[in-house]
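These are the structures in question, set out in turn.
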Structure I
Amino acid sequence: MPELNRAGGAIAATIRRKKNRMRFWAWILGALLIVVVDQLSKSYISTHLPYGQRWHVLPFFDFTLLHNSGAAFSFLAEGHGWQRWLFTAIALGAAGLIIHLLRRSPSQWLFCSSLMTILAGAVGNVIDRIQHGYVIDFFLFYWKNWY
């Protein structure tokens, strides 16, 4: 009888590993789909909206084509090109860490969906930095005079 318990436990562990592997690849596929949508939307906006012009969408949201050679809120945007490679390396490192975390915890839905979107953003930014030398931004959120 103990042999049966061990065999059943081994089968359950194998099934669990296979499910986790499938979940992991589902998160990776989701991130890749977001990257495709991100790149297509940036391409569309770049060809249809002049730089700096605003398309009003909602009372607190506009589309505005901007190029960001820095990080969040244009941090280090005034650098002389070195920051492009620094932020690319940071994004690639973050992507590696996120993939590791997705592999370790693929069944945690909220955690992994958050990681999936962050991974997609990091990969999209790497593509932009390599292709253009800057990140294409076009979401402008504001409230009254606060941007």
Structure II
Amino acid sequence: KNALGITAFPELIRGKHNFEVSVQDVNGNASSKEFELVVADGFDVIVYGNYPNPFSEHTIFSYFVQLNDDLDEFEIRIYTVSGRLIKVIDSDLNNPINAVDGGAKRKGYNELIWDGTDRDGDQVANGVYFAIVRATYEGETIEKTLKVARLR
């Protein structure tokens, strides 16, 4: 039995796509089959967590953007247990040291570093903090929450 394998990786946008596979043997016998593929309308951000946790100097947030495009916005907001916002690490990344290997908004695997400082640049105290990971694409927003511990 003979077999032929062909693999294609087209960059498909969201929505419905049809494709047809046609084959013909050396004797001229032909066959074709049509398939329908739906690329999901939504998107997701899978947050793997942060490491190390607890951390002393810095911690790295790792996440995966499940989307065929880059995000419109991405940020991580750090809050105290009492709910006070102390730091925003955003997708503009004015400090490029925050983004590991390229940027925070791109599709696929990403990492962002928090250096343990608040928005004034002061080191935060030992304790538990909440990190809210927020991603936006075409008006839709996803939020996920993590617990982060600082221990120096």
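No lab work stands behind these numbers, since they all come straight from the coordinates. Everything quoted here is computed from the prediction, not taken from an experiment. Cβ atoms are built from the backbone, for glycine too; each structure is taken alone.
Output the label of whichever structure in I, II has the greatest value of FRET efficiency 1/(1 + (r/R0)^6) of positions 15 and 111 (r between Cβ atoms, R0 = 25 Å, to 0.05).
I
Out of I, II, which structure matches 32 when relative contact order in percent (Cα under 8 Å, 6 or more apart) is calculated?
Checking each candidate, the match is I.
Upon calculation of log10 I(q)/I(0) by the Debye sum over Cα atoms at q = 0.18, 0.21 Å⁻¹, for residues 47-118 alone from the atomic coordinates, which of the structures I, II produces -0.91, -0.94?
I
Work out the source of 2.9 here, i.e. which of I, II gives that when distance in nm of label points 7 Å out along Cα→Cβ at positions 31 and 55 is computed.
I
Suppose helix-only ellipticity at 222 nm (-39500 (n - 2.57) for each DSSP H run of 4 or more, over all residues; to 500) works out to 0; of I, II, which structure was it derived from?
Among I, II, the structure yielding 0 for helix-only ellipticity at 222 nm (-39500 (n - 2.57) for each DSSP H run of 4 or more, over all residues; to 500) is II.
When Rg/Rh (Cα atoms, Kirkwood Rh) is calculated, the result is 1.22; to which of the structures I, II does this value belong?
Of the options listed, only II reproduces it.
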